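I've put the structures underneath this note.
A short reminder: the numbers here are calculations on the coordinates, not readings from a lab. Remember, it's a predicted structure, so these values are computed and weren't measured experimentally. Cβ atoms are built from the backbone, for glycine too; each structure is taken alone.
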Structure P
Amino acid sequence: MSQFFQIHPENPQARLVRQAVDIIRAGGVVVYPTDSAYALGCHIGDKHALDRIRRIRKLDSRHNFTLVCRDLSEIATFARVDNTVYRALRQCTPGPYTFILKATSELPRRLQHPKRKTVGLRVPDNKVAQALLADLGEPLMSVSLIMPGEDLPLIDPYEIRELLEHEVDLVIDGGWCGMEPTTVVDLVDEVPLILRAGKGDTAPFED
């Protein structure tokens, strides 16, 4: 049976944030709000939790997870960021974007695209997510909460709890956070490639 925390979207309660982070560090799978939709997250080094998320979403081993980071300094630990890329990231973070970048040697292989050696990273503009990341002190391994056979993410924390109460360890009700996915931009090559137009404005990456 999962726990259910109601965390204030503007003033996250430190006690509840700390309890949520303890669950993550102990190997838990959590549902948490972002600036685009609710997501599933777990500790970056926990393969068992990662496999649990794969089962919930029915994802195969080729599906790339996203590292949800607190800020650009965390991104630079796990991805190669030159000056041009850094300027693009600085302009659009925090915000509803996922960026595909070349992985560094710091990143576990299971989190990289097996052929391209890339990773998806994002910095969410959501106070609950930012509070979790600040307390955790490292990125969350994450995917959008879109159930198998569905095109849109789940949006109601109570419905999420009812559906996943035996599959996850914690559901965080952080209020309404939308249902539009992130804009995904591939920054591996010199010319940015928009892989998915979502909530984030694509104009900065268009000619």
Structure Q
Amino acid sequence: MFAHLQEIFSQFNLQQFTGAFIVLFAVIDVIGSVPIIINLQKHGKKVNAEKVTLYSFIMFMGFFYIGEFFLNLFKLDLSSFAIAGSLIIFIMAMEMILDIEIFREGPDTPKDATFVPLVFPLIAGAGALTTLLSIRAQYADINVILSILANVAVIYITVKAAKFIERKVGAGGIYFLKKCFGIILLAISVKLFLTNLTVLIQQISGKL
């Protein structure tokens, strides 16, 4: 067992870990969710930082391990799903850049906002989950898992200190960060699309 763990950790790569962390951090955009967290609390909604962290971790790890089974169930390959994910990331980036509201609170929204809408769809939404599989196609598992743990830690700290962050950064600072991450996501989506499209073309050419 020790030898197996040693083999797994031998695949750790700081560059891959950093890349995976930044991609997930940008897609999750928990800093950009701070105004939403504050607004939910002002409207009497309960937001539990510990539960947000736990639910997010479960969703990320669950999709990390069963996501491939999900693809096999529908006879899809990872590159195809990565391309689909890149398109979702592209749309999310445009929404962030153009200030389009993704989530709208309805009359049936429950008082406890921990899972809905905070964990899903804001933190562990379709974009983050598809991105998770997209980067898994490029990086070793250990680097992606560690990036998930690092992002979950950031989520906990951010949700716990939401009001403090708002006071220190200010609405203008949060707005600026949102625009920056939107541009980063736009570039990431293009890279994911081109990289995985090249893989698909090579696979198709090899079968001809």
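Quick notes on this structure:
- When FRET efficiency 1/(1 + (r/R0)^6) of positions 69 and 149 (r between Cβ atoms, R0 = 35 Å, to 0.05) is calculated for each of structures P, Q, structure Q gives the greatest result.
- At a computed 1.9 (distance in nm of label points 7 Å out along Cα→Cβ at positions 21 and 37), which of P, Q: Q
- Among candidates P, Q, the computation of distance in nm of label points 7 Å out along Cα→Cβ at positions 45 and 165 that gave 3.4 used structure P.
- Entry that produces 2.1 once distance in nm of label points 7 Å out along Cα→Cβ at positions 77 and 141 is calculated, selected from P, Q: Q
- Source structure (of P, Q) for volume of the Cα convex hull per residue in Å³, for residues 61-132 alone, computed value 90: P
- Structure responsible for 10.6, with mean projected area of the Cα convex hull in nm² calculated and labels P, Q on offer: P
- Structures compared: P, Q; top value of relative contact order in percent (Cα under 8 Å, 6 or more apart), i.e. the largest, recorded for Q.
- Structure (P, Q) behind the derived value -8000 of helix-only ellipticity at 222 nm (-39500 (n - 2.57) for each DSSP H run of 4 or more, over all residues; to 500): P
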